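Structures given as C-alpha cells follow.
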Structure I
Amino acid sequence: MPLKFRKIYDRLFPEKKALVDEMGLGALQHLPNFYINHKVLIELVRSYDIFTNTISTSVGEFLITSEKVGHAFALNCRDLFEKRQKDFEDKLNEEEKQVLDLFKGKSLTFVQDMVKDCPIETDEQKRTFKRAFALFIQKSFLLPTSSAYISPIHLPVIRDIDNTQDRNWAHHVNSFLINGIKEFHDQGSQAVKGCHFVLMIIYFRERYDGKSFNDPNFPAPWYAAIQ
C-alpha cells in the first residue's frame, strides 16, 4: 500500500508537497517505499480481536488505539467533532454541491491524475489540489476499499479543505479499519477495508522495539523504525 502512494507523491513539485504539509499529512512522505507481503497483513487481521481491539498472538496482546495510529503515521489524533455521513449532503450549499459533484463517483485514477496535473497558481486551484489529494490519500492508503471508485466515506473531508490539519485523521483511520476487520470476520471477505498496514507498524513497534509507548526518545512517526 505505501508503494502506490509514494509513486505519486515522489513526483510532485515542491510547491504541491508544501500544500500537503499544510494539510497535516506531510509526514506520510517518508513512508517506506517497498512492497509488503499481503499475507503478513492478513494474518494480523485474522489475529485482531474486535471485542478488545487487540492483536492476539503467541507472544502477547497488542492494543490498537486511535492514539497509536496517530503516532504510527504522525497524524492528528485530537478528539474533534466528526460530521456524520448521513446528513453530510443535506447541509451543503449550492457551491459545495458543485464541488462534491466534481469528485462524486470518480475513480482513483481520476483523482490521481488531478493530483499530478492540477495547476496551483490561484487559491481556488490550490483548494482543488488539496481536495484531490485528500481523496487520493484516503482511497489509496488511509481508507482503502476494494472498489476502484471514490466512496461516500471519503467525501466529507473535501467540504472544509482549508482546515484538514485539524481533522481527527487517526480516529477516522482507526474506526474505518475496525469496521473493515469486523466485516472480514463476520462475512468471510477476501479483502479487508482499511489501512491494515498500520497494524504491522504498531505490532513491530511494540513487539520488537520493546520501548514504552510514551517513550519521548521514540517520536512519531513510528514507521520510520522499519525503514
Structure II
Amino acid sequence: MVSHSVSRFLSKEQVEFYKENGFVKFGDVFTNEEFDRFDKEYTYLFENKLNTFGNELESKWLGKEMDELANNKPTTVKSIHNLQFHSGVFNDVVNNKNLLDALEDVMDTPNILLHHTKAHLKPPEKGAPYLMHQEKFPLSKATPVSAKRGEVVIFSYLLIHGSYANSSKDRVRRMFLIQLMSADDEPIEDTHKSPGQGTVLRGRNKNRLANMDTRFVH
C-alpha cells in the first residue's frame, strides 16, 4: 500500500472524515455536460431494458421485515447490473479522472480494480426499501445521507447501509453504484464473481495470473 501525503482530489479534511466515518460525500466530479450524458443514457437504458425484460429486472428483497419497512404496501425496485456491458457511457463514468483521483485518496493505493457496477430504480410512491446491509440494525438509527444531482458518495463496504422506500409523489429515485477493490488485496474466498471483475481502472495488477491455464478464468 502506498500512502500519499498530498490528496489528488479530495481535501485533507474530507479524507480524514472518510477514515473516521467510513463514508464521504463530495461534488464537482463531472461537468454538467458529462452528467447530462450520463443521465440521458441511464434513462434510455432502463426504458429499453424494461420494455424488453419487464419484471425480470425486479430486485426487491422479500420477507416480513421488508414488508414492515414498507408499511405493508406493494413495492418494487428495478435493477441492472454491469452497466458498462450495456453502454460505453458507463465505461466513461468508471474511468473518470476526477472520480479515480478521489478514490485513490480514500483507498490509499494507485492500483484500483473494478468489481462490478449496478443501478437501482425506485419508482414514485412504491419504490422498495432496503434493510440495513451486513447486520441487524434498525434503519431508523442510521445517519441519513442525502445527495444532490452530480454528487458522489464513497463508502466502505464494511459500513452498514440501507435505504428507505421512495414515497415521493412524482420523483423517481435512482442509484448508480460502482464497487471497487485494491489490486493489492487478496480475496479470502473465491466468491461473488462478476463479469469484468478485475478490470484495471488505474495503476496495475501485479498479482494477475498470466499462464495459459487461467486465460479463460475471470
Structure III
Amino acid sequence: MGLVKDMWRVGLVRAPLEALLAPGALARHEVQWIPDPGPLRFLADPIGVWRDGRLYVFAEIYDYRDRVGAIEVLTFDADLTLLNRRPALKEAWHLSYPFIIETDGETYMLPEAHKSGRLTLYRAEAFPTRWVPAAVLDLDQVAIDATPIFHEGRWWLFYTPATTKADKVSALHVAWADRLTGPWTPHAGNPVRYDPSSSRPGGRRSWSTARSCCRSRTAGAPMAGRSAPCASPP
C-alpha cells in the first residue's frame, strides 16, 4: 500500500445547491463536516433525500484495505444532528455515486458500478437500507456516473463510458427512454461532447467543472463534480 492516498470528506451546508454555484459562494457558508469513518476509510459522492423531516445522505464508503466501495446511508434530523449511519447496499464489485430517483411512488438508486460490466437500477424494497435490482440499463457503453433527468415527458441519461482513462472523464454520452427502467436508446451522435473540464456528470442539476483530485468536492459543493444534498428541507 502506497504512502500517499486520496482521502475525501463530506459535509453539509445549510443552503440550496443553487446558492453555491457562484465562484466563492461556498466560503460564505459554514460547513458541518460528517464524522470521519476511521483510519484508511472515507466517504464520497453524497446524494441526499429529505423524507418525513429527516435527511438521508447516501454516500460511497471506501476502505483502502479491501478497495471495494459500498453504499452507506447517514440519517440526520431536521437540525442536521446525525442520528445513525448504516450499510445501504453492498455488492461483490465496487459501488459509488448512489444517485437517488423518486418517481411513480417508488424510490430508485442508480449507483456507479462499471466494474460489474453493467449498469443496474435498484428499487427500495424497504427505504433506506434494503434495495433490490429492478432493471439492467442496456446502453452503447458501460456507463460511469450515470445521471438521469426527466425532461418534457422523457427520461434522459447522461454518462461517460468505461473505456479509456481519457474517455472516462471527457466523453459525454446521452441516451433517452420513455420509462426509467428502459429500454434506453443511445443518442446517435455519441459522444455529444468531449471535454475533460465539463463532460462527466456530477450530481443533481449540476455538472462537474473539473474532476481533479486537487480541488475540493466536499461540503455539498459541486466544485469538482459532486453535488451533495441541500441542507434545507423541502
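Only the coordinates and a few stated rules stand behind these numbers; no lab work does. Every value quoted in this text rests on a predicted model; they were computed, and no experiment measured them. Cβ atoms are built from the backbone, for glycine too; each structure is taken alone.
Miscellaneous remarks
- Mean count of other Cβ atoms within 10 Å over residues 136-143 - highest-scoring structure of I, II, III: I
- Of the structures I, II, III, the one that 2.9 was derived from, the read-out being distance in nm of label points 7 Å out along Cα→Cβ at positions 120 and 168: I
- For -8000 (helix-only ellipticity at 222 nm (-39500 (n - 2.57) for each DSSP H run of 4 or more, over all residues; to 500), calculated) the corresponding structure among I, II, III: II
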